[in-house]
Structures are given as C-alpha cells and as structure tokens.
Structure P
Amino acid sequence: MIAVVTSELYRFATIRSVWVSVIVVMVAAYAVSFFGAPFWGLVVGMGTFAITANVVGSQFSHRTVVLTYLARPNRLVVLAGQIVASALVGAFIALASAIGVRNEPDLIVDGLVAVPLIAIFAAALATVVRRPLWLILGFVGWLIIGEGVIGQLDYPLPLTTFLRAITGDSEQLGWFCAWTAGALAVAVLLSRRDVTD
C-alpha cells in the first residue's frame with residue numbers, strides 16, 4: 001500500500017501541468033481570499049477537484065493505468081493508493097493556499113478537512129468516469145446549472161454541501177462525507193471494469 005501511495009504521489013509531483021495548476025490555484029485562492037472565506041473555499045475546492053480528476057482520470061484515458069495494474073493486480077489497493085495520495089495533495093493545496101485566510105484559524109481547519117474530501121470525491125469520480133475533461137466539464141455544468149440555477153444552492157447536493165462545509169457548517173460536512181462515501185462505493189463497485197471501457 002505504501003508503494004502505491006508513493007507511486008501516486010510521484011505521479012502528482014512529476015507532471016509539470018500539475019505543478020502549474022497547483023501554483024495557479026494557490027495564487028487565485030490568495031487573490032480571492034480578500035473577498036471572504038467562501039471565495040477562498042470555492043477556488044481551492046474547485047481547483048483541487050480539477051487537479052485530482054485530471055491526474056487520476058488521465059491514467060485511464062491514456063491507458064497508463066494498465067502498467068499500474070500489472071505491477072499491482074489488486075485494483076482496490078490501487079484505488080486506495082489513489083485516494084490517499086489525492087487526499088494528501090488536497091491537504092497540501094489547502095494548507096499552502098491558506099495564507100490569505102491566516103487570520104481565521106478555524107477556517108483553515110475546516111479547509112484541511114473539506115478540501116482533502118473533495119480530492120477523494122474527485123478521485124473516486126475519475127475512477128468511474130475515466131475521462132478527465134468530461135468529468136471536469138460535467139462538474140462545472142452541474143455546479144452552475146444543477147446546484148446553482150435550479151437548486152439555488154439550497155439543497156444538500158454535493159457541491160453545495162462542500163461549499164458550506166468549508167466555512168464551518170458541520171451538518172453540511174456530514175452530508176458531504178456521505179456524498180464522498182457514495183462516490184467511493186460506486187468506484188469500488190466499478191473497479192473491476194475493463195480498462196478499455
């Protein structure tokens with residue numbers, strides 16, 4: 001398991017576009033943090049989702065996951081490694097981008113809980129969807145149309161609960177944990193699929 005996590009962290013660390021994306025997210029999060037905590041949370045959460053979805057999903061779309069599965073035939077161990085590595089990267093992004101909200105230590109703690117969760121959520125969905133561009137575009141469309149326009153950010157839907165959890169709402173954090181657990185359950189159920197699907 002440690003070897004899988006190390007391998008996944010190495011993948012995050014050696015892809016140049018990941019580092020560029022992390023820097024862009026951190027700078028953008030710092031810039032919008034002056035408008036308030038919810039803006040910081042939105043940028044950090046959405047950026048972390050996109051980075052994680054891209055790294056995990058690209059393994060399937062480029063078929064490099066085949067080599068991973070040859071080295072580690074137990075797909076659940078590979079999925080667990082991807083989840084742990086994604087959570088660690090999410091925690092790093094939250095902590096590194098928190099300079100703009102350093103005067104609100106409670107918010108930083110909430111971010112260190114919620115942002116790794118959205119990274120896990122993204123990794124699980126990337127394992128299911130397997131196409132990072134489709135997942136990211138669907139995610140943005142769902143946020144704007146499904147939860148924003150139709151739901152008015154009033155219902156306990158995945159992104160609404162994340163946005164409220166990152167500002168300290170423990171009930172919404174519970175809902176977001178449930179959404180993340182559901183995504184993980186679907187990823188586990190579909191982990192045996194052929195990699196060419």
Structure Q
Amino acid sequence: MTDDPQQYHALQIQLDLHQGIPFTPNWTAESDFIQIIVDACLKATPKLILECSSGLTTLMLARCCQINGAGHVISLEDGQQYADHTRSYIDRYDLGDYASVIHAPLQETLVDGLTYAWYSTDAIPESGIDMLVVDGPSGFIQKRSRYPVLPVCRTRLAESCEIYLDDAAREDEQAIVDMWQARFPELKHEFRNTIRGCSILSF
C-alpha cells in the first residue's frame with residue numbers, strides 16, 4: 001500500500017510551500033503521518049521540537065512554527081548528504097529561525113546494558129522539549145533501532161511533551177513501544193492506523 005501524491009500536494013498548499021518540497025521515494029514519511037504532526041504542531045504550538053531524522057517533516061514543522069509565530073525544530077540527521085539536502089529547503093524558505101538541522105553521526109550508546117548505534121547527543125537540549133518526532137535511525141541498522149530515544153531523552157522532555165513514532169505498524173516499533181511502557185509505566189499510548197502506523201505517546 002502506498003500513499004496518494006495528492007495528499008503531499010494538499011499539505012504543500014495548506015502550508016503555502018510554493019517553491020517545492022523535499023521528497024524521496026521510500027524515505028520520505030507518508031503524508032498521513034505528516035498531517036498528524038502538522039495538525040498537532042499548529043494546535044499545540046510547541047516551543048521546542050526534537051526530531052530524529054530530517055527531511056520533509058523538518059520543513060513542514062518549521063513552517064508550522066513560523067505560522068505559530070514561535071517554536072524551533074532541532075532535527076538530528078546521521079547522514080551528511082541528507083542533512084545538507086534538508087538545510088537547502090530550510091534556506092530556500094528562509095526558515096532558519098525555526099529549524100536547525102544537526103549532522104549527528106551515529107555512535108555507540110549504552111542503554112539498559114545494551115549497545116546501540118544512536119545519534120550524538122551534543123546538540124540535544126537539556127530540557128524543554130515539548131514535541132518529539134521519531135522517524136530514525138533506520139530500522140535496518142540494528143534491531144529496535146529507535147528504542148534509545150526515550151531512555152536518553154526522558155529527563156529532557158517537558159511535562160506536556162507528546163511523542164510521535166512513525167512506522168509503528170512494524171514489529172520492531174511495536175516491541176519498542178512495549179519496552180518503553182515497561183520502563184516508563186506512566187507512559188500513555190494511542191495507535192493511529194496510518195499507512196505505516198503511528199504511535200502517539202505522552203507521560
């Protein structure tokens with residue numbers, strides 16, 4: 001099952017991104033997931049968004065912050081080429097005040113006694129993250145590739161933070177959600193039946 005290109009066009013019109021959008025087949029998030037995080041950003045007006053993996057979502061969240069008149073996206077990207085590509089669109093729309101794309105190479109990170117390849121944490125704020133979008137690292141890198149984000153970032157999240165996990169219909173992501181809830185029993189979970197599945201979590 002694949003997404004309808006017209007839905008990307010609808011988002012483009014909604015956000016007045018008339019100079020084109022970064023789209024990479026098989027890598028860009030599905031439009032239904034993007035619509036969920038766009039609607040959430042416009043409604044909740046987060047001040048600090050942390051995003052794991054950059055791309056079209058970065059551009060659209062930055063544009064939402066501009067519309068809101070507040071907020072900033074920090075996007076962690078392990079691939080230099082992808083980071084540069086996303087930055088070119090941020091610059092094209094003059095959204096530098098609303099987004100920072102950080103080249104954060106994957107490095108060995110010890111979590112719960114296991115070693116994962118996860119982003120360098122140098123650029124992650126110590127506190128105040130009130131929206132977290134998780135679409136990386138890629139699942140093929142290792143088993144349960146996205147698990148570290150909550151153990152690493154839990155103390156950096158604002159009380160009102162909402163977490164959006166893409167690809168949540170996959171077995172690995174379902175296992176990750178179970179592991180998160182086992183470690184953080186107060187974590188609430190809602191599953192949305194999008195094309196790739198979306199898990200919305202909050203403390």
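Comparing distance in nm of label points 7 Å out along Cα→Cβ at positions 33 and 137 across structures P, Q, the highest figure is found for P. Assign the value 19, 12, 8, calculated as semi-axes √(5λ) of the Cα gyration tensor in Å, for residues 41-104 alone, to the correct structure from P, Q. Among P, Q, the structure yielding 19, 12, 8 for semi-axes √(5λ) of the Cα gyration tensor in Å, for residues 41-104 alone is Q.
When volume of the Cα convex hull per residue in Å³, for residues 97-152 alone is compared over structures P, Q, which one is greatest? Write down the numbers at each step before the final one.
Numbers: P: 111; Q: 102.
When volume of the Cα convex hull per residue in Å³, for residues 97-152 alone is computed for each of P, Q, structure P gives the biggest number.
When relative contact order in percent (Cα under 8 Å, 6 or more apart) is calculated for each of P, Q, the greatest value falls to P.
Sorting P, Q by FRET efficiency 1/(1 + (r/R0)^6) of positions 9 and 121 (r between Cβ atoms, R0 = 35 Å, to 0.05) from high to low puts P first, with the largest value. To which of P, Q does the computed value -25000 (helix-only ellipticity at 222 nm (-39500 (n - 2.57) for each DSSP H run of 4 or more, over all residues; to 500)) belong? Attributed to the structure labelled P.
Laboratory data are not the source of any read-out in this text; all were calculated from the coordinates shown. Please read all numbers here as calculations on a predicted model, not as lab measurements. Cβ atoms are built from the backbone, for glycine too; each structure is taken alone.
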